[in-house]
Every structure is written in structure tokens, then in C-alpha cells.
Structure P
Amino acid sequence: MESNYYALGLDFGTKSVRCLAVNIASGEESAVAVSEYLDGVITDKLPGTSITLDRDWALQNPQNWLDSLNKVVHQVLKDGKIKSETVVGIGISFTASTILPTTDDGIPLCALPKWSCEPHAWPKLWKHHAAQSDADLINNLARQESEPWLKRYGGLISSEWLFPKALQVFRESRECFNSAKRFIEAGDWIVWKLVGRETRSACQAGYKALWNNFSGYPSNLFLEKLNKGFSQLNNKLGKEVFPVGTCSGGLTTQMASRLKLLPDTPVGTAIIDAHSAVAGVGVADPGKMIMVMGTSTCHMVLDQKEVFIEGVAGVVRDGIIPGYYGYESGQAAVGDIFAWIAEYGVPATYYSEAKKSGLSLYELLINKATSQKVGNHGLVALDWLNGNRSVLMNSDLKGVLVGLTLKTKPEDIFRAMIEATAFGTRIIIETHEESGLNIDELYACGGLVKNPLIMQIYSDVTGKNIKVASSSQTTALGAAILGSVAAGPKHNGYGSYAEAIKKMTAPAKITYKPNQENIKIYNKIFKKYKLLHDSFGREKLLMGKIYNH
């Protein structure tokens, strides 16, 4: 492999898009650029209108995605001094599930004058939660009908996914639903715009649209039972779904000119952003759990066999790495909990101390919590401040803190919450292992890996080594790897994910190893956490009594 070829990884996040240029022979990250979306997350009014949105709505403007895409590609080519003929491929990762209705030729309905003032014609961002009643309806009917696909999602689907969002459109704006010829994930739509051909990814379809490579989407009969006429949705989902790493086609002449790249530059099928991090941390085989740790945490595992696990958010073949079943679980709040304590859980004296020390409140709490001995604060917490995603799959669950005294300090609560999130991860790991999926070691990436205290606690609680990704751009790097595989040897790329990952990622520079003495203490505390977890999360009668008073 020559040393002057590059892959571009485009990572479309909630507020911005990031582009990373990677030398595919050396793995050197040559340039990175970020562009924020002009309209950001739309929660109040539709851009350019007086139309106000209801509670729990979250939309985006697809034109923002294209404008930001243009900026970041130009910037990395300039900063990296990269010539267009040396770009072998492009990979796309995107937050999911972000759904938009389009015409037959991929024009978003919201871009048409007739529909610009209709909220349902705009893309519903992943954090759009106004379709919860639709998700409840789907879940209840699926259980009643014993739908076989439900077990692939731990028995419960999310309001964030495609079918609940499409059902909301069907119920609340039938004309908009009928006018839409496609309902498509934003990542797949970006690929469509780049190559001029609709190509759906097994990642988005499998994890967010209830698709399976054997049975396809839910049946027309089931959709008709949900709402008469809703089975038309299956005609709006495209006919083909491809594994990640598949070449969707080459850049159109128009898009190549716009991006200052060559026509026919290969573009890979899209992948969900967190799932892209699996390749980005350097994993291409079973026995490892990848934790993408930020405001929330996503846990992913690869295996050659398919098993059905309690509370898993999805199991999809070819959805993360071709040839493997990819398992996804997660915790709805992690970093958000730590930020909440720093914002609301400290007295004025801590503000003064932080200012005097030149630290943020967060840094001060970390320092104070680090100096504590394991188990000394006497607290046990449940990390459900934003509900429980895995393994209980109940967004209505609430946080719990046990053991408070008049001597409890903010740093005690802070550390107890870090431990609670680590215990939550241990629950997920043990649930996988009880189902026959061995997890030998953990890999971690995301904003929280910068904190040694958090990482050491996770290692001690789980009793496993944790390898921290060497790249700070793991999601974009994973997308770039996808682009190099989409190019294939014919276009100076790679013939497999394993080959690309080996060349384009570096070994972990930091590995956290569990402290044997701490393991013994945390094993005792975990028993108390498990008791709380099962009492408050599984005993419905007890939960009902608590929440009704």
C-alpha cells in the first residue's frame, strides 16, 4: 500500500459534522475539521416561519448537513494539503435514529414550498421523543401478537426509532405521510445525495427500523393492525439493504465538483456514529466490549452467534462489522449525571474553593473524590436519572441514593454516582455473559476516558482490563475505515475491515487494570446495588407504590 492515499471519515453529530482525513497506510490523522449546523437542534420554531413546535419535538434542517459537509471537506483538503486524486474513499457515520420524509428522488419534503411549514415534513432528530405513545402502541401490540422481531430488541423498542416516528406522521399528518415516497435515515440520505442512488445500511435498518436480513421489516399485517393504511410504510423504505463496508457507488459529478473531489470516488454505506467507534478503537473480532462513554454510554459486542439477551437494544448481522452479529446496549445517562451534580449539588463554599484553586467545579469534585478510599462514603446509588436503557428498558425509572447522613459531602455523592454507572455497566456485562457471550476485556472511547478516576473505578467494578482508544476521533476514524473498505483494492483501498483496522488504528496507549483489593470491596457494594436494581427495577408493585406517593 502506497503511503499517499487517504480516506475521509464524516461524522454527523447532533450539533455539528466532523471530517477526518486519515492516511490509510500509516493511520496518521492528517487533518480534522468541524462545522456546526446553522439551525442546530430545532425545538421551538421552524426556521423562517412562525410555526411553533410542541413539547418533546426535536428537528433538524437537512440543508445544514450539506452546507457543513461542504465546509469540512474543503477544510481538511486544505489543511492536510491533500490532493483530490489521493482520496480513495469516503465513509459516513450519523446520529440515529434521525428520520426524514422525501420524494422519490430524495428531495426532503421540508425543502418544498408546499411543506416548509409542516413540522412533520422536517427530519426528526434522534432526540425527538414526541412519538412515545406510538412506541407504546407498537410495543403493546408486538407483545400481544408475539412478533418474533421484538426479542432482537430486548422486548422493547424506543420512541426514537423509525417506526414510531413514521406512525406519528401517519396519525397526525396523513397528507404528509402519503406525499412522502421515502422515510429514510439521515445517514442513508447523505449517502444518497453523494452517489445519486438510494442505498440503505444494515446498521440503520437493523438497529433502528426493525429490519432483519432473513425476514425484512415487520409484516404488512402487523402494520395494518397498528393503524389501517399504515402498511404503506413498507413501500417507502426502499428495496435493498446492504452490510456496512459495502460501496454504495461513486460521487456524482455534481457532488464531486462541490466537494472538490474526483467523480466516482467510492462512498460506503452509512453507519450509526457509536457503532463506527468499534472499528475506530481497533476491534474486529469477538470477546471484547466497546464502551463509547460520554453524556450517555453505548456498549457494543461482536459475536459469530445470535442469541437474544435481556434489555439489548438490538442484535444485527453485518450491522457493525461484516460477518458478525453486533450487539448494542446502553446507559441513558452517565456524563450527564456527573454534570448534574456539579451544577446543582454543591454549596457556595465549593464555588469559592474552585475559583481560588483555578479549577472548575467538576475538576474540584474529581480531586476530592479521588482522595477517598473505596467504600468510605457509605453510599449506594442507582444511575437512572434519565431512566434505564439496559437491561430493564424502562425510561420511567428514577434515580435512587441510599445511605445519606448529615456528614455526607458533595464529593461522596459524586463518587457514588460514578460507581453507580460502573455497576450499571457491570449488570450489562454479566447479562451478556449469562447469555453465552464471553467478554474478556473492555475498550473505551469518548469524552469520559480522559478522567483516570472514572476509568479506574470502571476497571475495579467490572474486574476487567480497559484499553483506552489511542485516537480522540474514534467515530470519524471508524467512518474513514469504512470508506477505505468501500474503495477496496481496486481503488487503492482495503479488501476487509480486519485489514483496514490493522493498518489504520494504533494500539491502546493506556490500559487500566483492576486493583484486586478494590475488587473485593466493590463486589460487596455491587450486591447492594443489585438488590436496589432488582427491587426498584423489577418489582413493579413496589415501583408503583413509590411513584404514586
Structure Q
Amino acid sequence: MINKPSQEELPTIETLDDLVKLADYSFVDTLNCDPDSKASGIDHDTRQVFTGHYILVNPTPIKDPEYVTHSKSFFRELGFSDKLAQSDDFIRLFSGDASHVPQPMRTAGWATGYALSIFGTEYYQQCPFQTGNGYGDGRAVSILEAVINERRWEMQLKGGGRTPYCRGADGRAVLRSSVREFLAQEHMHALGVPTSRSLSLYVSKTERVNRPWYSEGSRSMDPNMLASESVAISTRVAPSFIRVGQLELFGRRARKNEHPKAMEELEMIVLHLIDREYANDIDKKLNTAEKVVLLAREFRGRLTSLVANWIRVGYCQGNFNSDNCAVGGFTLDYGPFGFCDEFNPRYQPWTGGGDHFAFLNQPVAAERNFHMFCKALQPLLASHQSHLQALEEIKNGFTQVMQTQMEKMWANKLGLGTFDKVLLNELLVLMTKTPVDYTVLFRELSKIPDDVEPLKKSFYTNSTSEEIDKHWSEWLTKWRLLSCSTANLKATATDSREALSKKMKLINPKYSLREWFVMPAYQKAANQDYSLVRELQEVITQPYAEQSKDVEEKYYRLKPSELFDIGGLSQYSCSS
């Protein structure tokens, strides 16, 4: 057996030339290109795309790009030199100019189409042609696939300019939303939640666009002004960017026999997905029907685990449509997301999201996406009745698997050996009545307090009634008896308590990416001051750590009352 080199021994990628030598374009080399696509990649006008898995499109560079930040942890993982992020040719490429890249990299990137379903209902009208043939990556352009340290990564520019799927928009992302997505991916990875990764973030010093947004202090639900904002490009990286909505598009075409290659293209994208995301889980020697059934089972496991992790860390996806659901089982497309401050089962950061994508309804939303995923696969099993039945059983078992994942998560979050439904329900009622800060409460609970006073650090009220205090004390007593009984019984009580506290602190983060921390960071960045973005990045990439006293005073505190219900901070429209 050959030992893999340690992180310190891995070769460092010092230049763009070093990186492009690792290029390996599996998606565009093994799947079908839209026959109307232009080899030049000059294809930026809205049009229908009837067949093929991708279109070739050149990214559109932003003007006068300037470095904002990069992911130091991901650079280390990839073996990239930190200096690379500020080198001229790296900045040029990852701010959208692929016109002079060294070989074997290609100048044309690619964008993909997908279908849309919302909470288990198919939609077509969001497509400008009312056919479903014009919906897809409107401003996300993949520019490189590379195998680095034996792992395949796809690099995609968010805000990389117009594609045929842009639906009349400008294909740009603004600095505000780019900062949010960059930091969110950094934070989620540090929390141990599967996610696409942040690579780099560049902003234009001169190019601006108008976006609907909120005036300062506005309590409006929807934007009430047009704001001129700097355009930016963030690069996000993942093993692949294949979504449930993508499979749905090919599944719909196969179901309706929309063109002669519809069934073939569905099978191709599914097998490619398995190679990209499930090669270690599914034997290549199996036939397609067998692979499809195993794929459904494996994805169900990843998706249920992912959503349980979201709730563990207080994250709400906001807009969990099928096109925002990665089939690799990780968090994708940080649009109108948010992290809970005050606990609310119906917490929903997006003004258009409704209860169906609310915080504690995310398991149900995930199940609806999974059902659409299974529906997309069904045409491949039409002549395999036993496998079709197996797929149906996997689909019908989602609720139970999701419940098991949630119970395991809550038990871990509370430091219990086994899940206690009554104890959890009593806590959720108390958290709603008081109310409390989700992150602070569980972090303080992780210290195994003797009484309720430390927990009051999480209370969004200066005083509570005697009755509420009594209920909290009674609950705490029950919890301590249950949690401490599950600790190491062979150790002393003190040792058991310390071990339990240490274990819980690895489950319950101390620092969360709160929107009222992010807003000042992107506001400063708008004036070319990126210090707060970088400071916040340092804090949220160590979410479980006991950081300095200055960091604690600044970032471990409750949301000020005057910031509740502020547009663009407590609620916001779809990200731009």
C-alpha cells in the first residue's frame, strides 16, 4: 500500500501554468453539447436550448478587477500558493477573462440548463418561452475542471456574464451578494456541513449595475429603491454542479419523448453524475438499472444528513427549489439564505419563500425535492419492474430516514445518548415562548450550567416571569439528569461533565454568520475597504473555537433590538 503524501508534502501550485496542466474536462468531453452552441463561446443572447447537456459560452470579464479575498484553507487543501490569488494572470482568469489562458485550458466555458420544481410541483412559466427550454445557468459559467491531489474539482464563476439562459438579465452578481456567498461557503465548510467551496472573490473598480434593494433603515418586505452597486465575480468550486433540477430537465424530456436522444441523454447525465459524485459508493460493473437504485439510496442518505446538519447549525436555505438542490448532497447556491438569530420554527429569510421553505420545514422541502429526483429517474427503469419498485420503496422511506437523522442530530446537540422526544418538545416550546438566540442558547448549554442564569445570555428579553423561569429550571434539571447519565460513568462526575461539555462544543458552534455582521462588511467593501470582510472570514472559519476576548465581545452577542425587521438584514428578496 502506497502512503499518500501529507498536506505539507504536497506540491504547491505557484502559477496559473501549474494549475492548467491539471485540466481534465470530463463534463464537456463525455456529454453532449447543444448542437446550436457556437464553438467560439460567443453565445450570450437568450434563446431556447432543446437538446444537449451544456452550451459553450465565454465568461464576460469584469472591468478593472481588484482582489477582495480568497479562501486560505481551501488554497492549502488544493496545494495553491496564497500568492497565486493576487497574481495578474490568476486575477484575470477568475474575474472572467479566459481569452489568453495557457494550454491545455480552453477559452470557452460552459453553462447548463435545468428544470424548475417548487416544493414538488413542476413549473414552466419561469422560462421566458413557457416551454422549460430556456431555464438554466443565467450567470454561472464553469471555466475549468481539474484533478488536483487525486480529486476532481469544477470551478465556476458566479456573475460571469450573460448566457443563453439569462432570461433577459445582465449576467452579473454584485459585491453585496458575492461577499455573502463567499463567506457562507467558508463558514459552512468550517462548521462541517457539506457545501460548495469558495475559491476567490474579485470586484470591479469601475463597473456598476442597478439592483432593487432597501433604503437604510427600511422595514419594507420588498426592495424600495434602485441601488447602484459594484459588480463582482466569486469562484465557487465543487466535485460537480449537477442539481436535481438538471436531472428533472432530462427526465421530463425522456418522459415526453421530446427528441430522439431524450432517453439517451437522461442516461448519460445520470451515469456521469455517478462517476463524479458516487464512484466510491456504486460499482461500475453494475448495469444502469442497478446503479439508479443505488444512486437513489445513497443520495437519500446524503440529503437527509445535510438537512439535519442545516438545522443543527441554524441555517435556512430560504429558496430550496430543486434547481438549488445539489445531487452530490451538499449545500449549493447561497441566494436568500440566513442563519437564525432569534429561534423561530417558521424562520424564513426570503420574502418570497413562505412556510414551505421555513427553518424547521426544511426536512419536508427536502423530501419534495427527493420525490422529484426519483420521478426524473423513473424513465430509466420503465422496463425493469423490480428496480422500479425498489426505487418507489426508497422514495417512500424518505420520511423515516429523515426522522432518524433529525433525532440523531437533536440527541447529539443536547449531549444525549438517545433521543428524548418529550425533552426536545418542551425545549422548543420554551425557546419559542421566551424567546432565545438559537446559537447562544445551545453554546451556553454546552457548558453544562448548574442553573438557568447562564442560559439567560441567550434570552431576547431583559426579564422573564417567575413561571417561565420555573419552567426553564425544571427543564434544565431533567436535561442534566439525562445528559450526565449518558456521560462516561467510569470517570468522576467532574471528568464526565468536562467530557460532555467538550463533546457538545464540537456540535454547537459559538460563532454564526449573522446577517448584521455581514452587512457592515459588504458596506465597507463597497468603499474599497475589505478589512471587515477578511476579519469576519477569520472569525467564522473557526466557529467552534474559543477565540480572543475582543472577538467574543464583538461577535458572540445577541442581535440588537433596533435591527429586527430591517429590510436587507432581517428579510430580503432573492439574492442578486
Highest-scoring label, criterion being FRET efficiency 1/(1 + (r/R0)^6) of positions 212 and 340 (r between Cβ atoms, R0 = 41 Å, to 0.05), among P, Q:
Q
Any idea which of P, Q comes out highest on mean count of other Cβ atoms within 10 Å over residues 156-163?
Q
Upon calculation of mean count of other Cβ atoms within 10 Å over residues 124-131 from the atomic coordinates, which of the structures P, Q produces 22.9?
P
Hey, semi-axes √(5λ) of the Cα gyration tensor in Å, for residues 84-307 alone derived from one of P, Q reads 31, 23, 19; which structure?
Q
Name the one structure among P, Q that mean count of other Cβ atoms within 10 Å over residues 188-195 of 20.9 was derived from.
Q
For distance in nm of label points 7 Å out along Cα→Cβ at positions 36 and 316, the calculated result is 4.0, so let me know which of P, Q that is.
Q
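All of the numbers you see were taken from the coordinates with simple rules; none came from a lab. All values reported here derive from a predicted model rather than from experimental measurement. Cβ atoms are built from the backbone, for glycine too; each structure is taken alone.
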